[in-house]
Structure 1
Amino acid sequence: MSNIPSDLRYSKSHEWVRRAPDGSLEVGISDHAQSALGDLVFAEVPEAGRKVHAGEACAVVESVKAASDVYSPVSGTVIAGNTALADRPELLNQEPYGAGWLFRVEPSSADEAAALMSAADYANYLAAEAR
């Protein structure tokens, strides 16, 4: 079973969201997603200032198996991209909920993040997907 931290919110496309004390949101891919992709060898993250919309492809991760789009789970303005991933894309595999975050966004609405799946809902979603 995948590691699913209970303090995060999740999207059906396997991104997670963590609210920072300043109200911004940190976004990454779930442990399930990085495991399914395999060894990640490249990551392209959005630059600060870019406007993103919920459901929009805004980043790319590439593994030895395939390239995959990463979708923004919320709308807002990107305030930081994780530039460390350019030199160390393996952080996505090693620490998907820590140093492997992809980008931070100033959300347009606080409601979008709250509408994402809880950890329990995401675990149920993964179980249903596996059937």
Structure 2
Amino acid sequence: MDRKDTYTQVFLKAGGESYDDSTVKKFRSIWWQNNREKNSGGLRITENCIDFIENQAKIKTYKIDFPKDLIIGPQVLIWLDQFIESPFYLEKKFIKVLTEKAAFELYLFSGDVKKMGSSKALAKRFNQELTPQ
């Protein structure tokens, strides 16, 4: 069982729904933008999922507005996929995350996910260069 299955079970349980394997499999295909298994990242959820989380499961979400001039391009989507370690829902003008840590990181960058992504990518590259091989 990967992280998406675990999150799907938690959402279903919090919403008072059955969370057996067949139900998890059904909702996994509806709730996740990308169904493939990954070791990290890949936690973007659909509108259907965020509605369930907020309205039925009553799980707290954190909404961070984007700067008005921010354009979400392919590179920004890749960075979000790699660096947000919480399920997240993305719209053109905002992002919703489920953990305080992810929300705090986004607030530090004033919602500018482009700056956050490039900063994290540079830090990751810097750490790789410093690590002896």
Structure 3
Amino acid sequence: MSVLLLRHARAGERAAWTGDDRLRPLDERGLRQALALRELAQRAIGRIVSSPYRRCVETVEPLAEALGIPIELDDRLAEGASTQLALVLLGELDGGLACTHGDVIEAVLGYGLRKGAVAVTDVGPDGAVVLEALPAP
């Protein structure tokens, strides 16, 4: 089953943000990356599931609008989420897109992705295998 795994777009420096990190927004570059991700609308995406963190939601908002589908929020994609729970969710998303954080992506794939990058993955009971890597815009 094919799933697009997306690392959220650029949200500036964590250390420079003084508020709750879950509310840290995309910076200007990240907003441009999010707009560029609308190109993914050419793919057959049936669902968009995102970490509830603001930077993840903002990353997929333009794509969700282009596709005319809602964004589903799921804590299994939040920072620090369990690898096993994230894999269970990804296993349910055939033809979907999941937006998450670097630590979750590294745990699922065994390596990280740049902010705004996408890995087209095949998810099975033993984990995820990358079929195609799409660079960050």
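Any read-out appearing in this document is the output of simple, stated calculations on the displayed coordinates, not a laboratory observation. Since the model is a prediction, treat every value here as computed from it, not as a measurement. Cβ atoms are built from the backbone, for glycine too; each structure is taken alone.
Below is a table of values for the structure above.
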{"quantity": "Origin of the value 20.9, where mean count of other Cβ atoms within 10 Å over residues 29-36 was derived from one of 1, 2, 3", "calculated": "1"}
{"quantity": "If helix-only ellipticity at 222 nm (-39500 (n - 2.57) for each DSSP H run of 4 or more, over all residues; to 500) is computed and equals -14500, the structure in 1, 2, 3", "calculated": "2"}
{"quantity": "Given 30 for relative contact order in percent (Cα under 8 Å, 6 or more apart), calculated: source structure among 1, 2, 3", "calculated": "1"}
{"quantity": "Distance in nm of label points 7 Å out along Cα→Cβ at positions 5 and 101 derived as 2.3 - corresponding label from 1, 2, 3", "calculated": "2"}
